[in-house]
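Input: structures, listed below.
No lab work stands behind these numbers, since they all come straight from the coordinates. Remember, it's a predicted structure, so these values are computed and weren't measured experimentally.
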Structure I
Amino acid sequence: MNHTPPMRKLSAKSRVGTRIYRKNANSVFFYRPMVDGKQYYFPLGYDKRQALDLADKIRAAKTLHPIKEVIEMFNRKRFQAEKDPTPKVSDVEKRLRENQAALGLAPKTVKDYLDNLKRVIRVVTNKKDVDNFDCGELNESFINGYKTLALHGLTDEGEIQSRKRTINAKLRATKAIFNHKIFDGFCVDFNESLQEADFFKKLGKQYKLPPMDLIQKTFDLWHTTNGDVHTLMGLSLIFGLRRNEVYHSRRSWFNLEGDKARVNVEAEKKFRPKGGHEGHSMGNKALAKRILNKASGDDYLIKNRADNGRPVYSDALALLRDIGWDRPSPLHELRKLFGSYVSTTESLYTSQKYCRHADSKTTSESYSDLIEDKKVIACWAA
């Protein structure tokens, strides 16, 4: 006769009616009271009796004190000694760097992850050095505090919307870190609460082209450049390649057999396209030949391989600033110009395909303003 072991209950109720839960038999108990229409998360530990006792105390405290004070009193990892320690920021950095290759992350991606994580923590703690910060504190309540502080003092609606987008980006990066399965030996149960933290919603934005004369000046500038700067600007403008894709572009990526030139974005040992998606883009064949003829490299088109191409990027950025580009990322703007050109002359779907976006919303919001000036459209022709 088969014997099935009894299931361990995932919830329990105290004598006074306080109910606690856990996600599975190996995770912590938690208490989620509703206050003014919003739920709050309190981790309670692994011992059911202690968890019920703590939940009763929290329930009593919230009838006497504002919820923020209750969070300060109770929302701590008091049961930490019972399990593996929660990682500190320095531990997170070490694990990310150790597993960078296995995860397929570029060095810049790891740096961005860490910069965003540290920025979130610095805003809340008001400390510059956060290497010893206990990431067990990164729960939903902590993130809500970050959002409030990051918006403090802003009154202009446009600035508020922009800041909310920045907050969403930093929150997205912070969540992504702890979704990687690289924290063996550490307790990351706080991630359950962290993932519950809400993004700001209804922040729809629509890309707007720069003045037409600036687009014309950009093409005029490109035609005067040579070597690596010419390659960087050309692959961004004519084929919409990302900066890292330009750096890893090879002559073998080009196919000039059809009516249009095709550039295949291919992964290799030291390069992985954004999102892991290979793909291709299409552009004017004569301009593609010009890019190849003026490129300095014999295999990789970018000859200067120092510091992952940053000297080349810096030179191009300085030239773009000189002709009037004042947007935050002029080199990325060249890619957006390409997307808008394809959306205007072909279709949004084709623009999404050539820009290699995972969804059409990204293309529609940031790469699809209509180019109405025929002289500007002609810039993408030989």
Structure II
Amino acid sequence: MKRANVRPHLATLLAVFAAACAQDTSPPTSRSLTAPSLAAADRSDDNGNPNGPFTYAVIGDFPYGPVKRAEMPFLVDLINADPAVERVLHAGDIKAGSAADCSDAYFQDIRQQFDRFDDPLVYTPGDNEWTDCHVALKNNGLYLPTERLDKVRQIFFPIPGRTMGVHADDVVSQAQVDPANAAYVENVMWERSKVVFASLNITGSNDDTAPWTSSPPKTSPPELPGPVSTWNAQLAQQPLEIAARQRANFAWLDRVFANAHSDSRAVVLLVQADMWDGTLATRSTTISAYDDMVIKIGQLAAAYGKPVLLIEGDSHIFRIDQPYSPSSPLFALHPNTPVATNVTRLVMNGSSSPTEYVRLTIDPKPTKGGDFFTFVEVPLNR
């Protein structure tokens, strides 16, 4: 837990946002252009050096089930006690995908734990807390997924452009600067030492293309927003949700890399889905919906040319790899994948894997031969 100068300041990047919005005559959203600039999270290290290394704690796919939920306060305490950490990133999935509570009460319980983090917490939603909440076979209830996503936004993102945590910080939310995609309050961006960070709602379950359910129940459960007679109308919302979210994510990615200006040093993207968690034999039902997103990220990263870190959850096994390198076994999983050897991917442990956090240290100006990104697994039970 590092305390440093966190005073927001204006930067030319806010002018970029303002110019983009000047073409739109829609009413301004909450906090809109009075929000802090993308550089709001800029800090100096303990020696007053704004270009020095800094460290974030990264977690995801946690807590899964009663045992992991019981461990959560101890993991929060462990991260709070780390003197190097100055921000926490959660890559989504705050519950198991099957036989797990999707209720408001459960979300509020997790929010209370998130509020215990001493440092600012940035969270992006996972599929388990919304897309999987309408699938009868998964025994999570029969909620309408879009209604659950709205509830996630209400509980975890009540103030656009504000993180969670005891020492919450300002970020830039898509809801503040992109009227056409103002619903996507969960997509946020900030800058630290000329490294641009962004979260995007890219979710598991093949980006929500896995069917919400197959057949209607015989009676209407209390969580179902409407009688059984509206079942098919509810299911018809799924392709509309997918298309709208993809448009918002593409627009946000364009903004991210547009704001990773010439003197920026790196880009870090936080998403929930493991977009390579499949095989050529199974890709049609596991990862095919990510094809366009994989191409989009690769093209933008290749044009950017500087280090890009893609943080993903979803598959629950810690790994570091380079999926945009032709030598990677992942490269062929998506047709027309661009070559972007400057992209590194981090996937965290989650679910039933050992409980831990990843200490991500970024050195914006590494010494010759040094690493821009370093990763250390810190287990709860040492």
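Kindly point out which one of I, II the value 80, 57, 45 was derived from, the read-out being Cα extents along the principal axes in Å. It was calculated from structure I.
So helix-only ellipticity at 222 nm (-39500 (n - 2.57) for each DSSP H run of 4 or more, over all residues; to 500), computed for just one structure, reads -15000; which one of I, II is that?
On the way: I: -15000; II: -8000.
Going through each structure in turn, the value belongs to I.
Here P(r) over Cα pairs in 10 Å bins from 0, in percent, for residues 60-99 alone was derived from just one of the structures I, II, and that gives 28, 50, 19, 3; the source is II. Sorting I, II by relative contact order in percent (Cα under 8 Å, 6 or more apart) from high to low puts II first, with the largest value.
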